[in-house]
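Readers should treat all values here as calculations from the given coordinates under stated rules, not as data from a laboratory. Just so we're clear, the structure is a prediction, and the values are computed from it rather than from any experiment. Cβ atoms are built from the backbone, for glycine too; each structure is taken alone.
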Structure P
Amino acid sequence: MRLPVRLPEYRLYQKWLAATIIAVVCAGLGVVLWTPARILGAVGMLDHVFYDSLFRLRPAESQMDSQIIIIAANDKSIATMQQERRIGWPWPRTYWGKMISYLDNEAKAKAVVFDLLFDGSSARNAPEKEDDDELFAGAIDASETPVILASRALPDHTVLKIAPPVRNPILGASNISAEGVIRTYTPVVDGLDSIALRTMKQIKQTPPSWATSDQPYLLRFYGPHSRGPGAPVTFRYIEAAKFLEVADNPDADPAMAALLKDKIVFIATITAGTYDLKASPLQSQYPGVELHATALQNMLANQRVTPIGFPTRVLTLMFACFIAAIGTVIPARVPLKLVGGVSGLAMVLAITAAFFLSANVRWMPPAAALFAAMLSAFVGLSYSYLTELRQRRFILKAFAQSVSKEVADEIAKDPKKLGLGGQRRDMTVMFTDLANFTTLSEALEVEKLAAVLQFYLEEMSGVVLGVNGTLDKYIGDAIMAFWNAPVNQPDHAFRACRGALEMRRREAILQPKILEMAGTEVYSRIGINSGPMVVGNLGSTFKFAYTVIGDAVNLGSRLEGANKMYGTRIMLSETTAAIVKDQFILRKLDLLRVKGKFKPMAVYELIGERTAASQPSAHIARYEQALALYQAGQFDQALELLTILNKDFPDDGPTVTLLARVIKLREHPPGPEWDGVYVAKDK
């Protein structure tokens, strides 16, 4: 059986190489999906899903004690003004002016920021006296606290004009991203500083470098606007109606001024009716003013969601692909392959979550890496399935060389036959062994000995397979084979005998070649026995073999060794002889009790196949007559016949053996317990 000596190592190397190629190719595809073009729009959408989900997993970071406070005209404030002052929305701009005056004079706020557009004239203007816009503008102009007014930056780099006649208005772009869900903030919009950036400059704070360009950055949200009715909010809010009461009468709440001192105060509406609710990763309805407040707080604290650099993203993607590919290609068991494939995906999610949930909030879009890792796992599983199918075919092919084609075909049809376990059935087993192999081993160099042994085993194995035998194993220079499994062979004993005779014939033809290789003639001794045996895949889950066991098997091995005593080449048991006696020429050799057995049995020499041209010779009859006299204790008569037989056939081993035994018994006669049984002292 010619199999690669280092097959397991080679297969492992091949698997690692395949896993590496799969990982590199899939990683390359993943990198392509990260390009700005976003070949698959679904990749970007999936990234958004992960991004929003991770923000919801982050614990809220309260900004109640930050520099920012929001005065909001919410639904409650609008209802209060309607009930108590009979004022509907929009409120007179003089109210906003009163708030500015209070924040400037009483509270000493750091800045006032309006997230309200004043692009049209006030509906409250009264021509007969000072109008609403002028009063509002007067409050702004009189304020020492900077007042930033919301405006819109237009695509042509112009600015949406405001109606109040402010002398030197401080304008900030209120433009928000056109995304359905707001995730980014643009510091400079069409040439106009955003509300957040304009406020930073007005309070003499140096903005971070990433907050001074027209490139949007990822907002670091600190939490949802509110966690539910009555629940805490992220930023500190003051109801506009309540604040207006304090602005009208500062003594109504003296603590208000202390609360607002040195604060950046946003004034805005947060009602659905004013269309200033947006969608954020945290909530589907998120106040627009809080987007600006969040952006400003990001700038003040030098905080944002920092994108992970491209090299780190690529390394993560490649590592995930390697994990997925190796995890699906290298393990042998399917559950481990599935775990390995999932591990690549889990690694991407774990790294993405670890970056995002850290204190610095770093973002690595995972969708492309997940797609690449998933593709690696799929290709790895496909490769594993296809190669292991091919390997299975290879094993069956190799198995067919060591057993018989029938065995391989049976296993190919039903792989369950490779499972552990056996069945009892009548079979025939054969053991062969090279005579004088120990002497030959000492005389030859190892390389020459191996060549001789390989030549012999290949030739004799071919003979066994030629009569549909199953090669069980090689035991050094010995061959073990059997018949009648796994396919039924009613003529199993006949096949074994034909195989033994063919081995003897083949050895005679090959002797010149063997003599050239070994420097001496080489021949085998063969033992054959038939009887009940257990056959199947026997062993353990670590190693098993398709083999036979049982007392009948052991007897076959003993018969092979018993050939030495008689100088014979092929010895059959009594059970085998009884089956084949009508088709083969046999010689009864002895009544033998082999070592390890208590019950004696007749043993026979297989001479040849019985045909019309070849019948038992007188030589065989004369030997069996002498054997009968010997077993009857008539040693003188036996000696007389054996002496003549030995003279006629001096090279006949059984005659020489029996003659020597009779001579010894004549000199030392046995006692009355003599039963004609010879007890073998060697295996």
Structure Q
Amino acid sequence: MKFNLKLKILFSIIIAAGSVLIALFTTSSKITATFNNEIYDMKVNLSANTLKADTNIVIVAVDQTSLEFFENNAIGWPWPRLFYAEVLKFLKAANAGTVLFDVDFSSREIDRWEIDAKTSESAFAEAIRDYNNVILISSLSQDNNSETEIDKRFRIKENIKQYYSADYNDAVLPLESFRKNMSALGIVNVIKDPDGIIRRSPLIYKYKDFFLPHAALASYILSDTESNESYSELLGKFQTDSLSQFLINWYGPSGKESPFEYYSIHSLVVSASKLSKNIEPDIPLKKFEGKTVIIGGTAFALLDYKPVPIQGDEPYPGMEIHATLLSNLRSGHFITPFTSGNFILMIGLLSFITSFIFFIFSNRLSVVIFPILILLLYILTDFGLFYLYRIFIPSFEPVLAVVLSLITSSYISYIYEGKQRKQINQLFSRYINPHVVRELLDNPDEIELKGKEVEATIFFSDIEDFTTVSEKMNPQELLQFLNEYFGYTSSIILNNDALLDKYIGDAIMAVFGVPIHKNDHAASACQTALDMQKSLKKLSVKVHSSEKWNYETRIGINTGKIVVGNIGTSNRSDYTAIGDPVNVASRLESINKFFKTNIIISETTQSAVDSLFLVRELDMVRVKGKKNAMKIYELCSELESADDLRVKLVKDFSNALDLYRKWEWNEALQYFEEIYKTYNDYPALIYINRCRENINQPPDKDWDSVYNFSQK
């Protein structure tokens, strides 16, 4: 994307702000809630077994086995309250801790033939009094404005309105005889999410003009006998969400895989009976020593099952919800909701990064890959934070913000890209292969029209003896000749993905490695030179009506750092290359005249292609305008297709050149003469003359074998 960095940042900020506003606007929608709840449930199930429940919490279940046991003994449901009195006696003998009854004791008992109602109720009331650490439950409602009063000793005396989330004005309470003996009253109302699932719970309930604790909180406070903290101090330690509700941190499913230890209530009743007769009880007393005991129903007939995220479609015992909540409070197993400020900041940052990366890397790959990577990174972070630290972040809004940022960025990019594609087509369709133009359109950031330094390979070619041939042609024939030549050679250059820079008379300048950088630009230039030489040998042109002339070209190739970009005026400019390596390539092309060779490459090019092509070192030269000397090489052929004769020539020439540079001119002369005689090699003839000159008139001691070219 070719608008400046400041504009990219500004666009990204605007897009991020808009995406955040839209994402937050959807927070209260049903779609958002459904998506967030589904993802939350996935997090809960994935992380459920990573924490251990408090082993000091024990559950005594009114289960199906217990119902059948007493039915077989002619005792139907509801059971006499005397049974619960026996359970309390057994737990007192076991020196158990707090006992929470998740059982409705609001109705009067019926008379039975084996025991009358009053006696049974009295026995339970006395057992509650003697135990002196019992919590009974109450459920609240908003049905009417009843006159039901709750004893002041069960009320929270502080003003803690910031910790409750609903008002109630009616209550279903245990019988008065039970209330006056119990230690605390616990509320068991649950608040379901819109999809009917219980994921959170209030810790505090407002009843008329005062407050009451949840059953689990009441048990927590009653068990912590050494605590002198106020309710405000205590509740301030617990993490709640924006609705002042506690997110329940589930330990695992109920039933056989329950994280809590279960006992059937009938086994406690039987054990209590045996204990009263000095018989060893079925359940050892030590099993309950110091334990908090929660008693409630698990039999399906009792209808005390709730839908929770950990259980899937299976119902979950209500009393195990209280046990889980109590374990959370005791163990500090809190789920921490992300604060609103941090949540907004996170959404904004994700949106900004999405847009900014899109503008920086606006190609097809980035359009697909980067948003996916951002979303995957966010999802992994989201799940990781919950799994490791129980930090809860709503998932839908950030995902929506990223998608909105992507769509908006795509639209803005499309507007700019249309203009940019037209500019690229106009600028490069004349210079480079169409498939390279398409690649540029997909990767416009590869182009820097203002100019940038790159490493590339420069290619110069011209026609040998062009002046002589052109003098034999009329203007029309000359024009046709050049057009045919340029058409043929240019197609070879373009097919090798070069930038066809310019035509200079009969010369061609091309650059390999721009505008799209490729690591093999030197090899491509050399291959182009060889392809051109092979192809031109098959062609000839008529000079007038009878004489034929075979095409011969001279090529110079150099690799180095050049500057590429648009050069010209506001009215007319061309994308071209400038720099010293360009001038060197031109000089190398001219040196071919001296050695009567076709292709000369520089040592920088040779070092890049040495393993691919057969090359012959020709000389150490200093071209016009350069202070430093350099080695030059003749490009002979592809290495794998080089014939044995050519390979031997290169080897023999290298040996002779080595002798020449060691001042062993007599030996070198013999070598070069043999090469010339065997191969009719013109460069060998040049060195024959040099050896004879040095033999006749030895050079100065500082002779470095460098040959200076004074002409271009």
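Here FRET efficiency 1/(1 + (r/R0)^6) of positions 104 and 272 (r between Cβ atoms, R0 = 25 Å, to 0.05) was calculated and came to 0.20; which of the structures P, Q was it taken from?
Values: P: 0.20; Q: 0.70.
The correct label is P.
Name the one structure among P, Q that distance in nm of label points 7 Å out along Cα→Cβ at positions 264 and 384 of 4.8 was derived from. All intermediate terms of the calculation are to be shown ahead of the outcome.
Values: P: 5.4; Q: 4.8.
Among P, Q, the structure yielding 4.8 for distance in nm of label points 7 Å out along Cα→Cβ at positions 264 and 384 is Q.
A value of 0.00 was derived for FRET efficiency 1/(1 + (r/R0)^6) of positions 16 and 472 (r between Cβ atoms, R0 = 30 Å, to 0.05); which structure in P, Q was it taken from?
Values: P: 0.30; Q: 0.00.
Source structure for this number: Q.
2.1 is what came out when distance in nm of label points 7 Å out along Cα→Cβ at positions 184 and 232 was calculated for one structure; which of P, Q is it? Walk me through the intermediate numbers first.
Working: P: 3.3; Q: 2.1.
Derived from the structure labelled Q.
Which of P, Q yields 17.9 for mean count of other Cβ atoms within 10 Å over residues 176-183, as computed?
On the way: P: 14.8; Q: 17.9.
The structure behind it is Q.
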